[in-house]
Structure P
């Protein structure tokens, strides 16, 4: 279903949460025992498409997963500056390629004062204030995710605080320990099934796990405070020892759908890669493995810039037409030259032998050159339009961008998105 920028697949009325989760696993993570619908994302100030996933989670029956084993840029906040142009506010410094779970909280720097429109400037100030309120968090992932969650509750009427589940905490569940032990005992079978699933779903862009030199790479990360995450190999594992381990993406969503939720809400990316997880677990653990069902939710909101600009598609069209018209008279509606050019092209295609083909090609080139000379003014006008469109490209990319952090949007736009999300549910 698509409704003014909100997309839900399948329609929420067709969602069928399936109760099969583990009471023990939920208890270990402080989650309620009743029906539970989950979604999640990395620790960052996400765009409105991700906010839509958060808003469809039902009150008292939802939980948000923070993918804190990832190395995303949690402190870089894109915003539109004067022009408008694309700018970046770095709330603090962080070590590159270090998971947000392995970094400490920061003191956010001063929010930029040149953001546009006004709602964007206000949103950056709100984000700084929320980050300051959570400076005591034990990790950067917790600081950022709790700051963003507090702003969702503050700025979107009718929302309530949602339980946060940190992906690294999944290592504390018994299912994680069982699967890691099985990987240790049968690494080749695990990775063979994983790599086959990755190859069967190329759109997911999953890297195959390495099997070389007698070593087998597993779908796990080893995390150390302040350091880059490192791959885990089967020969490094000891029975019952999961200290410092965290699941990679497919194992993480597998754990969530095996034991924790009754339905999982993906975005566009998860909708693409999760079928690979389903195939992997079915082939490794057996076809009878039961997983919670999934849905997909996303949305598009754009900031209200008061500048005239064409769309990126219109820019591409103008550039293409300017180029194409120099070869094809039909693009400027000249049927006479188009007929002569098509006849010459037919002669090229029907020619036999190298000499005949060359003569026919030269004849066609002569037609095109005469056409260009005769219709030079019209072609020059199209070229000028294409060049003018190209000058608007950078601005168009700013104005039509759907990935600005959701806190930059006006309150009315956020309320409208929330209303439509609730009505859809």
Structure Q
């Protein structure tokens, strides 16, 4: 019984710890990369390309095959000495080794090996690029939760102020100092705030579920993130010119590397296709022996026949392609077109990256200006609200105008939070193009 109680307590402790766990951005990104199905599929593609490389290496090696056979025959057979037809029972055993090897194949084996190395690199780039995209998605979802939580904090603080004003106004209305309409106006404000709080709580829940689904976590109710209050991070990225960021992005971004690598692969595909138009020279070697017995005459011993019947064969074969229904030449032309398409795609990818960087640069500058403007608006709204509150307290402002001033202050607070997280994410996207990891958020 004591052991059962101990085990039960341990299980409760483990379950409580699992419920209390809050995820950091780094943990979310790492978990997503470990469990994402697309990442796993891309890793399998990389594994297959490494197997293809082993095939390309194997093309340089000679083939070696062993063969053996045994036959028993009764009836009309050929006498191996006189080569005449006789009725007899015979036993025949034969065995041998054969080997074939390429001497020259238009450098196709070498070019296939180079291509296989590039395909491994291409799959690695695809995998890394996918991980970057997932990291951006996770960071965006993570920041969305933080934004929703801060929004809820502001709404709760605003409601607390309104409730305090309600209690104060209620006393003044009961004393006859203020009209009942002022109390009703504050009640309406509190009801609106309660609705906003419910909406904010739902937004938090939905954003948590969205991130949990992205992380393949089914326990939505207990999933949560660390309540980190990110300040606006200092950065020197905006002091860089867009051209400098573009140059850095072309060095680090995988979409450019993928396009460059695909162009190189297309070049080797063309070389392989041209190599198929050249003559091929192959060599072969075979060794064989046999053993024969018959009831018609005495045959030498097994060891003697195996030794005496040995044969060696060496051959060299030259194959010159002359006409194959235009397939060889058409394949060359087809790969020439593919190479031109790859070059065009590389140029387009480079232009697209420049556009994305310039867009990210302008978006980040715009988001910073919006955040700074929101802060100025908040300062002004806060002063206006304090002034309205003072006038309302001495009876120089009615409840409606006071409520309007409060709503403006609340809207300014919400706008600061929105522009803050919008700027943080857009800044991280811009830094991402500059090679700074997405998880580096202060």
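Values in this text are rule-based calculations from the coordinates and carry no lab data. What you see is a predicted model; the values in this text were computed from it and never measured. Cβ atoms are built from the backbone, for glycine too; each structure is taken alone.
Numbers below:
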| read-out | value |
| --- | --- |
| Of the structures P, Q, the one that 0.00 was derived from, the read-out being FRET efficiency 1/(1 + (r/R0)^6) of positions 302 and 382 (r between Cβ atoms, R0 = 25 Å, to 0.05) | Q |
| Comparison of P, Q - label where FRET efficiency 1/(1 + (r/R0)^6) of positions 54 and 166 (r between Cβ atoms, R0 = 25 Å, to 0.05) is highest | P |
| For Rg and Dmax of the Cα atoms in Å computed as 39.9, 140, the structure of P, Q it came from | Q |
| Comparison of P, Q by FRET efficiency 1/(1 + (r/R0)^6) of positions 94 and 198 (r between Cβ atoms, R0 = 41 Å, to 0.05) - largest value held by | P |
| Answer label among P, Q for the case where helix-only ellipticity at 222 nm (-39500 (n - 2.57) for each DSSP H run of 4 or more, over all residues; to 500), calculated from the coordinates, equals -24000 | Q |
